[in-house]
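What follows is calculated from the coordinates using simple rules that are stated; it is not laboratory data. All figures in this text were calculated on a predicted structure; none of them were measured in a lab. Cβ atoms are built from the backbone, for glycine too; each structure is taken alone.
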Structure I
Amino acid sequence: MGRIKTRLVKSITHSLLEEHRDSFSANYEENKIKVAELVTVKSKKLRNIIAGYVTRMIKAQAS
C-alpha cells in the first residue's frame, strides 16, 4: 500500500502535466530537475514527492 498524496501535490502535478507533459519522462532524476525549474516549492521533500508523482503518472499513461 502506498502513501496517500495530498490535494496540493495532486493539483500541482496535474497542472504541470497539462502545461508541460512533453518536458517530463519516465526518469525520476530528470523529473526532479524539471519540477525545480518549473515550480517554486518550499522544500526538497515536497519537490521530490511531486517529481515522484509525475513519474508515476507518466509511467501509468505509457502502459
Structure II
Amino acid sequence: MAKEIKVKLVRSWVGRPEKHRKILKGLGLTRMHKTVTLYDTPQILGAIRKVKHMVEVSEA
C-alpha cells in the first residue's frame, strides 16, 4: 500500500494560471494553510510537482 503524505497550501492561488488553480482544487487545497492527507501515488506526485512552488509536502 502507498504511504501517506501531507500537503499544505502555503502560497495563494490568486493571480496564478487557471491550470494551477484546477490542480490545487483537485488536490483538495481550497484555502491558505489547509492541509490534506493524500496517498503517495504517481498521479498525486505529478500534480504536486506542477505546483511545488505553492505547497509544502511532508510525510504523514
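Quick one: helix-only ellipticity at 222 nm (-39500 (n - 2.57) for each DSSP H run of 4 or more, over all residues; to 500) came out at -9000 when computed from one of I, II, so which one is it? Don't skip to the end; give the middle numbers.
Values: I: -23000; II: -9000.
Going through each structure in turn, the value belongs to II.
Quick check: 2.0 is what I get for distance in nm of label points 7 Å out along Cα→Cβ at positions 8 and 32, calculated from one of I, II. Which structure matches? Source structure: I.
Of the structures labelled I, II, one was used to calculate relative contact order in percent (Cα under 8 Å, 6 or more apart), giving 40. Name it. Answer for the origin of the read-out: I.
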